[in-house]
Structure 1
């Protein structure tokens, strides 16, 4: 892959007041950044397993990041083509 670019995603996870929060930060090799967020909480009837809350919050942050990336790409396409763009 002669023409490759590096994008990095960092995920930060924290707990506060019975909830797990995650932020997924996308950094590209030219300085652009995008952030997705997610959260989870334990159901009072379920056992408290912090790793599961971490996984759920991180997954939701990554899904949010993916959505924001599609919105950004659609806006960039609209700016280049001057046409209505809808990405799913």
Structure 2
């Protein structure tokens, strides 16, 4: 079972690289924001897998909840900034 979870964690790490391309080469800021949110979501799952592998899922769940809240609030702030018209649209 641990080998399966380890392979799943490695595969998930490789899958995180796909939205990273969108973050780096995104044509618009919104594409980059969606890519960053996809990376954050996959990172939350990866942290939970690591917690299960170490046998301390309770501690890692607390970490992932804090990470999820920070990511969500950060996304809201960035989206609000770009929709308010204060940002330059020269991208």
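Structure notes:
- For mean count of other Cβ atoms within 10 Å over residues 31-38, the highest value in the series 1, 2 is held by structure 2.
- Computing percent of Cα pairs over 20 Å apart across structures 1, 2 gives 46 for structure 2.
- Highest-scoring label, criterion being distance in nm of label points 7 Å out along Cα→Cβ at positions 47 and 63, among 1, 2: 1
- Which entry (1, 2) yields the derived value -30000 for helix-only ellipticity at 222 nm (-39500 (n - 2.57) for each DSSP H run of 4 or more, over all residues; to 500): 2
- Winner on FRET efficiency 1/(1 + (r/R0)^6) of positions 39 and 79 (r between Cβ atoms, R0 = 25 Å, to 0.05) once structures 1, 2 are ranked, highest first: 2
Every number here is computed from the coordinates shown, using simple stated rules; none is lab data. Predicted model, so just to flag it, every value in this text is computed and none were measured. Cβ atoms are built from the backbone, for glycine too; each structure is taken alone.
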